Structure I
Amino acid sequence: MRLLHDLQPDEKPVSQGVYRYLRDNEPTGQVEKWLITRVANGAEVVRADVDGGDFSLLTHLRRRIDGKPEWLRLRYGTKHGIKAAAQYTFEEAVVRVARQAEGQLQRLDVVDIAIGYQVDYHPVISHDYVWRGYPSHARGKAWSIPIFSPDLWTEGAEALCGRALRFNVKPLEAEAIVTPVGKFEETRSFEITLDDGVQALAWYDDFGVPLRWFYPDKKYDFVLMEYKRQD
């Protein structure tokens, strides 16, 4: 697994795994490896390495002890080299963005966003924003949650800019699912409607790790293939 930053002496591994990206039940060639560690004060670090063959995405998220994101570093590239890199610093109602694309000057941006937002930074392991953002007072009803998301698909001066979005999240009945890493009897499951109207279904284990993400209309399926816990 490639890392943006090596583990520090006070980091202890919590869990790690591998997702396989499928479409129409066939591998797309994209594989995601991830690692979650915990530091001495209880904060967590989430690292992900998405390898698509002709592109790569490396991310490093630090989450505070209260579960809220503190900062994210991200590097996007191709087999020819790094295309863009950015750091996102998360404050109560704004995200501060420092980013630079290949052949461009560094850019500094501030994105305004609703208080209590979550972050979707694209690796499947980042999709815990669904249950983190769903409030207990919603009591099973569909709920709109504010999301900040780095934009991977822009180029040039706009590369890795961030967007404020809203996703609609609806809890489903707990159910058992079978995955390549075993059977899970009581998963937390949700139906998610993204900002562009695309729908997804998601299943999580007791620790909040995504077990599977499935897009019914597009037939994309992200499945946990390897999983190890050390806490």
Structure II
Amino acid sequence: MKPLLAVIVGITLIYAFMHFFVLPENPDVTRIENITHIESPECDPAVLDLWEIAVRETGVENGSAVLRRLEVDLAGDGVVRVMWLFFYGVGDGEQHMYEAYVGPGGTVSAKSQEFNHTVQGVHPLALLEEVDAIALENIPFREQGMTILVSPNAYGDQYNETRGRLYEVSGGIFRPVKEVTFGPDASWYTITITPHRESPPSPGEPSERIIAFTRQDIAAADSVIYG
């Protein structure tokens, strides 16, 4: 393993353990550690399996769940290094923020904390199904390793080819897009797939990043230009 890549891997793992196990917690945090193991095939982070485990173990009312973020770190050989799933929902009659975590080796843990705010968003399942349907083994930069990030957006934005390779995604099938514009009242999610790199891209170098929008999120845009 190249020295710089080894450093990147080390920092990723250190951050993962600090994020879940070391950072100070408020007293009302409920933790469930070493729940089970997820066996993830190559280039398949098994996000739907993680969702089923999270629902079962946290006791969230499934219908109340709202996706906050999914983050997956995949090595160049397709192995999941770490995975985080953050969502909101109601448990025991109270609004909570939840986190499900998969560490190296596939060990699953979870935690929850009361969160006394109403949040807007969509149920996790549809977006997780879209991620699950993507053939990650066909991503051009797969052998570099990659990070997959599903995150919410709001208050307007414009995406074009300077931001990355844009697509509408449905059932794992990518349809090229040149430009997408969201108005200030819109809310939407993006599925962003970013390669691991040993050095940042040079000025003017096209970004390899893939930014995908589901059909539901494309429908919230003010304008879309397909490529």
Winner on Cα Rg over 2.2 N^0.38 Å once structures I, II are ranked, highest first = II
Figure out for me which of the structures I, II the number -500 belongs to, where helix-only ellipticity at 222 nm (-39500 (n - 2.57) for each DSSP H run of 4 or more, over all residues; to 500) was derived from the coordinates.
-> I
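No lab work stands behind these numbers, since they all come straight from the coordinates. Predicted, not measured: the structure shown is a model, and the values here were computed from it.
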